[in-house]
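Structures follow.
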Structure P
């Protein structure tokens, strides 16, 4: 259960406004703060913006980066486009799986990492690519991925 989310969402509504156009930036900030959108947050956002909870959920579930299920502190998103496929994306997934012992769609037992596939990251010319939270990593090799993940394990 997320604590004090009503106050936080109210502050976001003060910052962005209480119109339908404010929904996406509020959702993004809630995910940045809590790593996902739970039902309570979506209900509170709907109340603040005077829109339906279904509208909030519909928007949240449309965007891959707005998670509606609890995620790890560090969300890893590996590009799944055909270009990254051709550049051996599966070697990257294998390296992550080997080091963290999770498959795409899973979270580590300590809650530190979640792994997902995602659509194009806009870095096809430098694939394979991944994001960790909002930080892009390109031209990946299994060795480079392991070094990156070890640095996140220390955070």
Structure Q
């Protein structure tokens, strides 16, 4: 049975390792910003003591930005439950929107987010090429052999 728990400071070493395994480094880059584990909040999906999902986010003024999301067991509702927790947290903090950034090659994610109420808001051509200057481990080719080059922001308005 999967349960959702708030990420704590004690989880930081495991979060760093998780990001190394899943995001090719101890930090995440989006829209020219470097996100470090100690500067994000998050929720864990746990099956016993095993991490089966993770979402991280940060607040800036009236915005809540999802920094990363991973579900290690797809099609079980884990990703949806994690997004719902962040939206709940954003509402509690009186945010006007929740937003996130993905890439042109992440077709499954684009569909996933739109099915959960997110709308396309910004296309940043060439942004992944710029992100590689901050994080050279970002691959050149993404899912389905699509060149990884553009960032796409999606948002959910909470008004």
Structure R
């Protein structure tokens, strides 16, 4: 476990102690440690003089502020109507078959987490996914299969 109190103090010194500092502080924790623990959210609440419920409500609202451990590679599949119309379900089925997980699950070796998420901003090149912060667009089952195989070898 990381020293959450020190990190929260460091981030609040950088971003401030007002309510407007909440998002950059939460993003800083996720960037450094990949997810927000309950302890981290309580520390942020204390530092910003907010309730822990307000911090958790914000964290749980935003897709990219993970509140649980995720795999090394987080695959976020866009679930907009555009991606759905262009074959998103085939992409999801291919990933499910390859990794033997369903959306919301993580592989037993904690290498991959599969999530469905709202628009990732690539509708013009649907279907699209993000793996961590890397976008992949105009996907086909064959293309996603090659992408996943490449990540399995990393």
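Quick note: the coordinates plus some simple rules give every number you see, no bench work behind them. Note that the structure is predicted; figures quoted are calculated from it, not measured. Cβ atoms are built from the backbone, for glycine too; each structure is taken alone.
Quick notes on this structure:
- Among P, Q, R, structure where mean projected area of the Cα convex hull in nm², for residues 26-81 alone as derived comes to 4.7: Q
- In terms of distance in nm of label points 7 Å out along Cα→Cβ at positions 10 and 106, the structure with the greatest value among P, Q, R is P.
- If you line up P, Q, R by distance in nm of label points 7 Å out along Cα→Cβ at positions 50 and 98, the top spot, with the largest value, goes to P.
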